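For reference, the structures are reproduced in the following blocks.
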Structure P
Amino acid sequence: MTRNSSQATRTSKAVYPVCLVHYHEVGLKGRNRSVFERKLKENIEKRLARLEHGHYDRVMRISGRLLVSFATWEEACRAAEPIAQVPGVVRVSIGLRTAQSLEAATDAALWLLNQTAPWVSFKVNARRANTDFPIDSMEINRRIGGLLVEAFPDRQVKMREPDRMVHVEMIEGSAFTYVQTVKGVGGLPVGSAGRVVSLLSAGLDSPVATFRMMRRGAQVTGLHFSGAPETTSTSEHLVREIVETLAPFGGLKRLAIVAFGSYQREIARAVPSELRVIFYRRLMFAVANRLALREGAKALVTGESLGQVASQTLDNILVVDAIAELPVLRPLIGTDKIEIIAEAHRLGTFEISSQSHDDCCTLFMPRNPETHAKLKVVEPIWAALPVGEWLSQIFDSLEIETF
């Protein structure tokens, strides 16, 4: 592959466009490392299988990385961003695999540098995985750097913050050279931490909380409570859009929707007005308990942030959690709204959640909600409600959508 070549397809049997997939936490798992690597490999293969107009040879493990080979340079570039969205991936480097020689690596570096936007300074960062290559990393840096200076006499070597960092890795009989890197979402592979049920609204918070659980390796079944039939079904449409937006991360494929408005009306009639929100939440958790049992989930997830609204004080959280039969995980408990909004922007859910919609959260809301509920007050009232009958009605008509 020559310096000025603009050809994007493979030009030699010895030159392959590749994506090197880097991970961090997965590599720290000791005896279980191979299990996590295998799950990450499977998830990347599933993500690649959904790409249109793309072809990859295979995904394989190579010296603490995963390697994906492609038929053309364009395909490697198109695949990098989707691969980076897979939880567990820290970054994806787009480059060329060549013979393990300084000449081949230099030729690859020349070609790659010519594919990037204008630049002035560069640095070579070489790594030799083992001693099967006779030249050490420092000498590789010096020799390839010298050849690049000869090829680009008007450019300069810069040790700190260069415009282009040329990475050269000598691994298992091949040279891997790359200049472009896409940042990944990090975390752990989806499917490595079991299943959870996430209470998923069309608002800002719960989609972010759901993503954070996927990023920690959990598979998620979403559970949405709409205000229907007391409100329109707008929130149901929006939450489906949110699920579609989060789908590329690979951990959210199932969504249950409960028409909750009628039960809220019954609660509003039966309990003191200031306690309505507490009872709404307890019934939601009772539904989530049963759904979790059906789905084989091991925890419930909410988007609550401490003190953000009346139901999210420590006293009220304690009273609501008393009905939960599984651990309740709150990934956002210590975050503020500004942080949540910033992450929603990054995920692409902000614009969806910002659309006007009626949902159960504002239905039959009291003017002065209780912020310090007490179990001794709540539990006798709860015991008098037909909760078992309500749950039977809900699950008789419950359908789970698969995405």
Structure Q
Amino acid sequence: MSNEQETSPNYKWFALLLLWVAFFLQQGTRQIYSATLPSIRDSFGVSSTAIGVVGTVFTFMYGICVPFAGIAADLFRRKWMVTIGVAVFCCGIFCSGFVGTVGLLILTYGVLNGLGQTFYYPSATSLISQLHKETRATALSLLQVGLYLGIIGCSWASGWMAEGGADGWRTPFRLFGGIGLAWAVALAFLLKDTKPAPVAGAPQKASAVEAVKAMVGKPSAMLLALGFGMMIYVDIGFKTWMPDYLKTSEVFAGDFNALSERLPWLKGAPALFAVVWHYLGALVGVMVASRVSDRLAKTRPGIRMETNIVGLALAVPFIWWMAHASTLVSCCVAMALFGVFRGVYDSNLFASLFDVIKPRYHASAGGIMLCCAFIFGSSSSTVLGWMKQAFSMQTGLASLAGFYLAGALVILVARLCFLKRDYEK
């Protein structure tokens, strides 16, 4: 395929659409577990700490494997990295609908699903970055919308299905896992094999050692990864336990009972409400901030990191408010505003990293960044499960505000001390 074909306006947006649907499924299927967690816990008769271990195994597995997937995406064909990844994680999701013990759920959802998901994101973001040069933040933000809508849609559907009986929680795993396997076949036929961009005077393929050096040799890149780890810790804790908190808290019980009586299709309302307001807010934040940063990036190189800092810092008070809300309405408002600033951060999540990494190492750097972040954040679901038993879920959720603040400070150091040295034009 010629470079003109690869970068034509029609194909670059069609490729984004293909990858968008895959990302919708990847992120949406992750949320099935959180949306059905109370039903799974009751079905297997285990503690909150034990059920939190499933999420920790998934996150840790993802963190351990994703740097190798990122390096592989720079060395091998990114089309097949994406396609194989979607097939493997959807196989894990599908099989999770048939397990009979928490141990087997750890194997299918934690290990197989975690392994497959590692291959998708580094390859997908590097492909998009290669095809969308002037519209990088906008394209990556549109991809991010797939995350928001996938989580919202799958949360509502999974929560609703889980209310259908003792084994109702199995249905969304089987349904969305099967859809994902079909989409992997579509990717194999429709996604073109876009090769990494060549670098003058360099071998066609980067070595694994060079790829690692490109990331760890840039202090700003490693600080961005640490800041991302703070955000992931919050994200995993929030997505895993907020549905359970809304469903089991006496503060909100009356509101949800009234809703389910008036609107039967909102039977799984806690699972839906736990994410819908947050991600609708994030949708607004990501689309506005991405357009603004793309316009300013040509004249202000630091705008992408500065956007990251603003997003994390301004979300802090709303996380605290969310945890201490005394009514369902105020809690939803807090989650929405938390989401707006989370979207501001997301708008330049990888765009800021790619500002300090050469294009031929984008997938490897993305993989290493994801590795650092997900290993750091992997303990969140278990820690909050323990905090629920030892203190209260309110205390656990409120503690997440401190991690967003720490992330903002870490990226501030990267912006002030290292960006000028590390920036790649």
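Given that P(r) over Cα pairs in 5 Å bins from 0, in percent, for residues 48-143 alone, derived from a single structure, equals 3, 15, 20, 19, 17, 12, 8, 5, 2, 0, which label among P, Q identifies that structure? The correct label is Q. Hey, FRET efficiency 1/(1 + (r/R0)^6) of positions 96 and 392 (r between Cβ atoms, R0 = 41 Å, to 0.05) derived from one of P, Q reads 0.10; which structure? Attributed to the structure labelled P.
Comparing percent of Cα pairs over 32 Å apart across structures P, Q, the highest value is found for P.
Between structures P, Q, the greatest calculated value of mean count of other Cβ atoms within 10 Å over residues 24-31 is seen in Q. Structures P, Q were shown, and distance in nm of label points 7 Å out along Cα→Cβ at positions 72 and 168 at 2.9 was computed from P.
With distance in nm of label points 7 Å out along Cα→Cβ at positions 176 and 304 coming out at 2.9, pick the structure among P, Q it was computed from. Attributed to the structure labelled Q. When helix-only ellipticity at 222 nm (-39500 (n - 2.57) for each DSSP H run of 4 or more, over all residues; to 500) is calculated, the result is -12000; to which of the structures P, Q does this value belong? Attributed to the structure labelled P.
Could you figure out which one of P, Q the value 15 for relative contact order in percent (Cα under 8 Å, 6 or more apart) was computed from? Corresponding structure: P.
None of the figures in this text is laboratory data; all of them are computed from the coordinates on show. Nothing here was measured: the structure is a model prediction, and the numbers come from that model. Cβ atoms are built from the backbone, for glycine too; each structure is taken alone.
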